[in-house]
1. For which of 1, 2 does mean count of other Cβ atoms within 10 Å over residues 51-58, calculated from the coordinates, equal 18.2?
2. For structures 1, 2, which has the highest computed value of distance in nm of label points 7 Å out along Cα→Cβ at positions 59 and 403?
3. Suppose you compute relative contact order in percent (Cα under 8 Å, 6 or more apart) for every structure in 1, 2: which one lands on 23?
4. For which of 1, 2 does distance in nm of label points 7 Å out along Cα→Cβ at positions 307 and 427, calculated from the coordinates, equal 4.3?
5. Out of 1, 2, choose the structure whose coordinates give distance in nm of label points 7 Å out along Cα→Cβ at positions 195 and 331 equal to 5.8 when calculated.
6. Which structure, out of 1, 2, was helix-only ellipticity at 222 nm (-39500 (n - 2.57) for each DSSP H run of 4 or more, over all residues; to 500) derived from, given a value of -8500?
7. Using mean count of other Cβ atoms within 10 Å over residues 107-114 as the calculated read-out, with 16.9 as its value, let me know the right label among 1, 2.
8. Matching task: 0.25 is the computed value of FRET efficiency 1/(1 + (r/R0)^6) of positions 19 and 275 (r between Cβ atoms, R0 = 35 Å, to 0.05). Pick the structure from 1, 2.
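A short reminder: the numbers here are calculations on the coordinates, not readings from a lab. This one's a predicted model, so the numbers in the text were calculated from it and none came from an experiment. Cβ atoms are built from the backbone, for glycine too; each structure is taken alone.
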Structure 1
Amino acid sequence: MKVDVLVAEIGSTTTVVNAFNGIGTPSPTHVGQGQAPTSVLEGDVTVGLQGAIDNLKDNLNINDLSWNDMLASSSAAGGLKMTVHGLVYDMTVRAAKEAALGAGGIIKLITSGKLRKTDLKKIQEVNPNIILVAGGVDYGERDTALHNMEMILSMGLKTPIIYAGNIENQDEVRLMCEEAGVQVYIVENVYPKIDMLVVEPTRKVIQDAFEEHIIHAPGMTKVRDLIKGHIIPTPGSVMEAAKVLKEHLGDLVIFDVGGATTDVHSVTEGSEEVNSILISPEPVAKRTVEGDLGVYVNVNHVVEKIGMDQLKKEFPDADEILANYKPIPESDREKQFVERLTEEAVLTSLERHAGNIRYFYSASGKKKVAEGKDLTAVKYIIGTGGALTRLPRKREILEKVKNYNRGTGLYPTEAAKILIDEDYIFSSLGVLSKQYPEDALLLMKKSLRIF
């Protein structure tokens, strides 16, 4: 059997492949999916990739499989580790952080102001794949970013650097890196003016740098030989899908509950009412990663968040379930337990992702302001990831996002509609969208059962 495109997601623990046909036609189709453990420890990720392809063949009940094109995302080298360094945390540092997370970066260290020797030691311990330096609005403060570049280059690392700060520093930064023999990417300032974020150029360069420098997992060079298109960071692939979908459906938020993390991707400008009182800018496309909210690897953190006493009121057999906890629940009771954990992960990640209304008193009286991401204009709440595509109560869990305690949180309203990535392919479609955006959109609509 021959398919048009095979998309491989080479994760740190699992490799998934999705096959697609009809690419370039009005009716592209998802042929099937296969998965296998990623084989980094065996010294060659292509072993795991072949295992996933073999599993796909078994699922399709075929002996041979070929393809016209293969695309991929990867986090097999431990993910896209980054450190971010800016001037003021609430301004340039936050803007740089938004750019890094949206591109799929795993931020291991954030600093504001001038770097110190203790900061350099932390950078060395992280051993990042990419270093992002920002700082200063255009034609504003220059010295901090230049000082930080000098300090970073003094370590002798050959880690590629992205400079996204004051444009007046660009020529000097380029010369400094050239003399040090370090690859540097110069992009638009992420915070060019007060209350203005420009994160998309930096996101694109982060993905380009990832592909050029970072794919060092054993066997990834062989994978590169198989791939015609881009290899992007796996965590950023759902964001790519979200941005494509937003252009056609409208404002949306996607919850991706996995075994290790819960990611929230929102693409929305927010409401005019909230924007008029927003005290600092937010990116249109925002991603947050909650590293303590996984329903398998981090199950103990989620249990602690709920409280064992409370959990035992709902599940008197909680100790027994946890003693025999599986990565994929099998019995109805196990599924009900994971659904409770998933609900907690979704609602907690919602609280952390969304902004709030707050009040303060000034000389002129009580003032109302908004800070953080406004989700009140969201039209669609979408579930992807294993838990929110396979559990029986997935829709009920997402309905709670609409019915969540309003309080001062800038949460989606009752008018938002619930959609599920039924085929569990959004991550692959984010990769596909880089080369085949129209086909990816059609496949997203099919998976969401929007016809």
Structure 2
Amino acid sequence: MEKIRFSRELPVSAVTDVLVVGAGPAGICAGIAAARGGAQVLVLDGNGCVGGAATVNLVGPFMTTYDARNEYMVIRGLFQEILEEMKALGGAIDPAEIPAEHPRSGFYRIGHAHVGPFDHECYKRVCTKLLVRSGARLLLYTQFVEALLEDGRIAGVVIHNKNGLSVIRARVVVDCTGDGDVAARAGVPFELGRVEDGNMQPATLFMRVNNVDTRRLWAHMREHREEIRPFYGPFSWLIREKAAKWGDVPRAEVCLFEGVTEGEYRLNVTRILDVDGTDAEDLTRAQVEGLRQAHKVFAFLKRYAVGFEEARLIDTAPAVGIRETRHIRGWYKLTGQDVQDCLVPEDSIAVMATNMDTHNKSDPGGTYYTLTKGRFFGVPYRCLLPMGVDNLMMAGRMISADAMAASAIRMIPCCMAFGEAAGTAAALSLKQGVLPGDLDSKLLRGELRSRGVYLGEGEK
């Protein structure tokens, strides 16, 4: 590959206490939490809106925020505050109201009770309002370019937008890019996908349809109740029966969730294999292939699926959804065994009971593990601290975890919990005059509890 040396002086366009790179679910909560902690905060994102997976990728509903016995909510804090604001506007339904085997839980009996249907436009509206109200500064249409290192710390972050290239200086940087772009550019070690073979979970382009006859659809699902399980769920019998018509879409079910509006569904069906979400050409290929698959799936449903006879396609997501890329190496690596054993380390900054959910490349299904040894597992603060860069933190699906554990913590509410913890820690460390890695986790946990975060009190 031909190389050209590029060198120029760049203006410093902003100086802030905390810089949050990425305004998806993790970045939103990191920005709000840090600003509420008294820090001067700047949140940037390359998109023209906040929300990331929950808006630009049309991902939904919120996967379960309840314990493994489906008895009470364990992911609270900012997630719960945002949920309540959305409910007041009619843009969300309380997870408490959503049982298993319901149209809004995808008709599944396993692992999907108490999911949270929400409207992505309402999520965008509420999160933008809370960010602005917190005092955080929001800068959209702005791409992260490079991390400038000095003595093991990020001295500045190079950005690009309509104003050109410039540098932002910050005392603490929180990487909420999803892919760990800041950490990777800063030289933090990482694993790309699964260690054994480098395979990354397939990508999906979400789509929305409306005018579905839920009454007839639900009756049909009840007739096939015993056949419905994760990865071989709704309409898996139809796909087997009409395999030639289904064709080359490598998925064995129609994963669909009714939204806030009756008859409107989000479809998580397309499956694009061998996509490296850190590569622009792969992302472009995935978007093109996802669009092709989405229209093929809709045409199939329109012709053959009960309840879809009069359905209309509303839209496909503006950007393809990525389940897995980098797993950044942190002070502690959460493992699949930790999740299965329901471990709650002393420095846990969140507890959750989301299931390990891996989409397989080698077959049209996947693997799905629910918790059986306890009510929830904990995620240590150390998972948010990357190796080798003192003033960098991370929040989102790329935190320090192996591929199996990451499949359980990549859900939107989980990322929101990590963002709240990282933002709180960033502000608290500045207030204490210490680096994030030197912050007393007991002090952080106490502050999180005061903000309504549940950390497993009263349980094992």
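1. It was calculated from structure 1.
2. The maximum falls on structure 1.
3. 2
4. The read-out was computed on structure 2.
5. The read-out was computed on structure 1.
6. 2
7. 1
8. The read-out comes from structure 1.
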